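Peer 1: The structures considered in this document are given below.
None of the figures in this text is laboratory data; all of them are computed from the coordinates on show. Small disclaimer: the values here were computed from a predicted structure and weren't measured. Cβ atoms are built from the backbone, for glycine too; each structure is taken alone.
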Structure 1
Amino acid sequence: MDSPQHFLSPQPFDRAFLDNVLDRAVRMKHGADKRLLEGRSLGLLFFNRSLRTRTSFQVAMFQLGGQCVNLTSSSDFWDLEPEEGKVMDGSAPEHVKDAARVLSSYLDAIAIRTVPFGRNYDVDRRDAVIHAWAKQARVPVLNMESNVHHPCQAMADLMTLRETFGELKGLKVTLAWTANPQPQSAAPVHSLLTAGAKFGIEFTVAHPDGYDLDAGILADAKAEAERAGSTIRVVHDLTEGCRGARAVYARSWPSLECYGQPTVEAVKRSRFTSWIVDGARMRATQDGKFLHPMPVRRNVNVTDEVMDGAGSLVYQQAENRLHSQKAILATFLKS
């Protein structure tokens with residue numbers, strides 16, 4: 001049997017492939033390809049909480065004529081061991097290998113959201129759990145957010161930017177770290193940077209000292225950007241980062257210097273409460289639009305003025321999760 005094609009990150013796919021998915025998403029948003037997945041089944045496995053992702057995937061499959069099987073680790077199953085050759089005398093009563101092969105016999109695809117980041121970034125950045133599922137499954141595995149990537153969010157982000165600005169090449173987009181009481185995953189930013197670089201987006205990454213993105217992902221994105229004729233720059237001042245941008249994409253992410261040390265990280269984070277996207281910073285842009293992958297902490301990540309303003313694309317961006325995921329499902333289920 002041929003190995004299935006998985007969607008774990010945007011990295012393995014070229015611009016033409018991603019462009020085709022975006023084109024299909026636009027057609028689907030306007031009513032094309034209804035009930036394309038009649039009789040097909042998608043398993044949703046959540047090791048972490050979800051609002052938009054769970055709902056949009058369920059509605060996507062329903063609108064395409066298929067069905068979802070919803071599974072949540074806290075209530076529907078248990079810890080699963082991802083490590084090969086492990087003596088399973090710990091908390092996990094079942095191996096990913098066995099769960100993946102059984103579910104592959106029931107389902108046409110498996111979509112997974114893994115556990116949130118933990119104590120050791122060198123371990124977490126390997127995304128061992130999602131890769132273990134992809135290795136063992138006999139059907140496509142779709143990443144609904146892992147420690148490192150959130151490719152479904154990135155496709156909705158690109159769709160929203162393309163709808164708003166048309167051509168993506170040369171578009172100036174700022175990825176802005178913002179204050180937050182608790183660190184969030186950098187996965188949405190990693191995936192948008194990875195995918196957007198292939199389209200030639202001119203990214204500025206603005207974050208405080210000590211809040212660097214994954215060095216390997218940033219280096220790969222810079223190489224992709226160079227091939228596409230664009231650049232990626234990093235600044236440590238939010239106002240400077242917003243200056244001249246056509247879009248500001250806000251997100252908080254953890255300090256890798258304090259990774260796995262929540263108390264130390266909280267003290268460090270408390271020094272940067274001024275990192276909020278407000279009206280003054282948006283006025284420094286070039287008639288800029290505001291994006292955020294949500295959930296949003298109002299008046300912490302972004303002010304109400306910006307969130308509810310005419311330049312906010314947040315709800316359009318969230319709606320596009322539905323349409324871009326329909327295109328992803330149609331593509332990877334090979335309909």
Structure 2
Amino acid sequence: MAASKTIALCGAGMISGAHAMAAHVVGASITAVASRSEARSAERASQLNTVSVSYEQLPAAADIVIVATPPAHHFSHTVHALKSGAAVIVEKPLVLTLDEADRLLDLVEHSGAKVLYAENLAYAPVLHAFIKRVTTIGPLNHLVLKTIQSLPQWGDFTTALWGGGALFDLGVHPLALAVLIGRATGAGEVVALSATLRGEITDTHAEVHLRFDSGLTATVTSSWEGEAIPTWDIEASSNEGVVRAELFPHLTLEHNGDEVALPATTAAIPMIEQFGYVGQLSAFIADLEEGTQPFMDVAFGRWIMEIVCAGYYSAALGSQEVSVPSGCDRFKSPLQLWKGF
């Protein structure tokens with residue numbers, strides 16, 4: 001099934017390499033690479049034994065375009081690929097503003113186009129195993145998610161042009177997992193939050209308290225002020241038990257302190273499978289074959305943007321709790337909501 005689909009990479013940065021490795025695992029061929037840097041595009045194309053093209057030349061006859069450019073370009077690159085007849089996997093964060101998220105969702109709903117929001121951890125075996133366990137321990141009274149690490153040495157995450165910092169880019173992972181866990185355990189949707197951010201230009205550290213329909217409050221911490229070895233983990237508990245998953249530095253799952261075996265991996269680089277990239281691409285190819293909408297769709301990506309923007313809006317109000325959706329200016333980027341630039 002996978003071999004019948006071809007892929008073009010829109011963006012030649014680090015994350016494009018992860019998608020390329022996933023394509024190799026599922027047997028999908030990469031037909032072209034485009035980047036804002038001709039040198040990087042040519043380098044990635046050479047590594048993948050394919051051709052370098054301009055953004056305008058995409059989808060270059062590919063069935064799927066993977067948009068992995070800076071957030072400010074996600075909307076235009078996704079729309080271009082869709083109007084050229086391709087399906088799209090768009091990296092997180094979905095877009096730069098809520099207005100762009102609204103317009104992209106409207107386009108997808110009216111055209112029937114297929115777009116997957118690339119929250120790879122939603123397809124990670126460890127998350128599926130975590131949710132399976134956590135749904136057996138009764139109503140949650142504790143949920144904490146952390147993604148803490150040092151600032152990556154690639155990308156422009158701390159520049160104003162990126163549109164936001166640790167919460168906007170790194171934080172969308174734990175926020176998405178919190179939403180999925182809340183839905184699976186009967187906590188409902190996120191209805192309000194408060195957020196504290198710090199950073200000279202963009203935020204380098206963020207702490208968000210999410211309030212769900214059920215009254216459960218989850219704490220999400222995302223930070224680029226951590227150590228070189230990342231700390232990514234999730235802990236959920238109720239009156240009946242505790243489930244804990246660690247993604248970094250060691251992939252583990254525990255239920256009431258006892259380690260739970262995780263599925264064995266077959267990929268040459270296990271992380272590509274363990275962190276959901278293989279499952280994500282396989283699922284999207286199946287969606288295209290069967291004509292179904294992706295599990296991680298544009299509507300989900302927009303909901304995460306609603307939560308993110310509410311977080312920056314809350315920080316601008318001195319960490320005041322705000323509802324979700326927050327009623328913030330939908331034409332502003334997260335950073336503009338927080339600091340005005």
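Peer 1: For mean count of other Cβ atoms within 10 Å over residues 25-32, find whichever of 1, 2 sits highest and give me its label.
Peer 2: Details: 1: 15.4; 2: 19.8.
With respect to mean count of other Cβ atoms within 10 Å over residues 25-32, the highest-scoring structure among 1, 2 is 2.
Peer 1: Ranked by distance in nm of label points 7 Å out along Cα→Cβ at positions 105 and 145, which of 1, 2 sits at the highest value?
Peer 2: Details: 1: 3.3; 2: 1.8.
The maximum falls on structure 1.
Peer 1: Supply the structure label, taken from 1, 2, corresponding to distance in nm of label points 7 Å out along Cα→Cβ at positions 209 and 241 with the calculated value 1.6.
Peer 2: Working: 1: 1.6; 2: 2.9.
Considering all the candidates, the number was obtained from 1.
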